[in-house]
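Colleague: These are the structures in question, set out in turn.
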Structure 1
Amino acid sequence: DVMGLSPSGHIWIIEIKSSLEDFRADLKWPEYRDFCDRLYFAITTDLQPEIMPAEAGLIIADAWGAEVQRDPAEHLLHASRRKAMTLSFARAAALRLHGLYDPEMI
């Protein structure tokens with residue numbers, strides 16, 4: 001899965017599903033909605049797009065790239081949640097960058 005920060009400061013979560021079984025077994029993704037402005041599902045060309053929730057965005061990907069097929073309904077975070085999520089995102093990014101230069105730190 002991927003979490004991203006847009007240039008405008010919006011938080012996006014991309015939930016990657018590799019199979020129908022993966023989608024059916026994952027019961028956590030509905031909770032992600034409360035932690036992002038936009039929630040997308042990224043699926044392979046083998047999966048049927050119709051099985052993905054209509055309120056989520058949809059990205060179709062293959063070995064050569066990916067394309068947004070549907071934008072999600074925007075659900076803007078409350079300012080306090082956005083601040084907490086942005087700080088958490090920045091800390092994770094800083095730790096990963098630090099880990100590139102000092103692998104023993106992790």
Structure 2
Amino acid sequence: MLDHAEGPSARVAQQAFMLRMWVIDRLGPDDTDPDWSPEALASDTLDALAFTPSQAAALAEGWRDLPIGQIRELRFHKNLTAHLESLVGYLAPGPVRERLVAWTATRPLLP
């Protein structure tokens with residue numbers, strides 16, 4: 001979907017992710033339509049992230065001392081992962097789900 005979303009693209013992606021998650025929560029998943037497929041949403045979310053959870057957590061430790069651009073990028077990551085707590089409940093165990101679970105633990109550390 002997006003290759004490392006930034007600025008307005010990150011906002012659009014975050015809104016799209018939240019809308020897709022809302023529809024999946026309210027109407028149920030639909031694996032025949034990628035917009036409403038939890039697996040597709042998981043993949044699109046991971047594709048939009050430039051950092052791994054461990055990279056983001058390491059940067060977040062001293063985020064107040066980072067240049068504004070890196071702080072902004074960490075904030076974009078926090079926004080782009082806002083829907084993950086709901087999403088992981090729809091995913092089968094596996095590497096994608098585990099990566100998203102790692103993000104749910106990292107997200108509160110981000111500015």
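Laboratory data are not the source of any read-out in this text; all were calculated from the coordinates shown. From a predicted model like this one, the values you see are computed outputs, not experimental measurements. Cβ atoms are built from the backbone, for glycine too; each structure is taken alone.
Colleague: For which of 1, 2 does relative contact order in percent (Cα under 8 Å, 6 or more apart), calculated from the coordinates, equal 20?
Modeller: Value 20 for relative contact order in percent (Cα under 8 Å, 6 or more apart) corresponds to 1 out of 1, 2.
Colleague: Say we calculate distance in nm of label points 7 Å out along Cα→Cβ at positions 46 and 94 for every structure; which of 1, 2 gives the highest result?
Modeller: For this comparison of distance in nm of label points 7 Å out along Cα→Cβ at positions 46 and 94, the top structure is 1.
Colleague: In addition: Hey, distance in nm of label points 7 Å out along Cα→Cβ at positions 30 and 70 derived from one of 1, 2 reads 4.4; which structure?
Modeller: Source structure: 2.
Colleague: Where does the value 51 come from, among 1, 2, when percent of Cα pairs over 17 Å apart is the thing being computed?
Modeller: Only one of 1, 2 returns 51 for percent of Cα pairs over 17 Å apart, namely 2.
Colleague: State the single structure among 1, 2 that was used to calculate log10 I(q)/I(0) by the Debye sum over Cα atoms at q = 0.19, 0.22, 0.30, 0.34 Å⁻¹, for residues 14-53 alone, giving -0.51, -0.65, -1.01, -1.16.
Modeller: Of the structures listed, the value fits 2.
Colleague: Moving on to the next point. Kindly point out which one of 1, 2 the value -9500 was derived from, the read-out being helix-only ellipticity at 222 nm (-39500 (n - 2.57) for each DSSP H run of 4 or more, over all residues; to 500).
Modeller: 1
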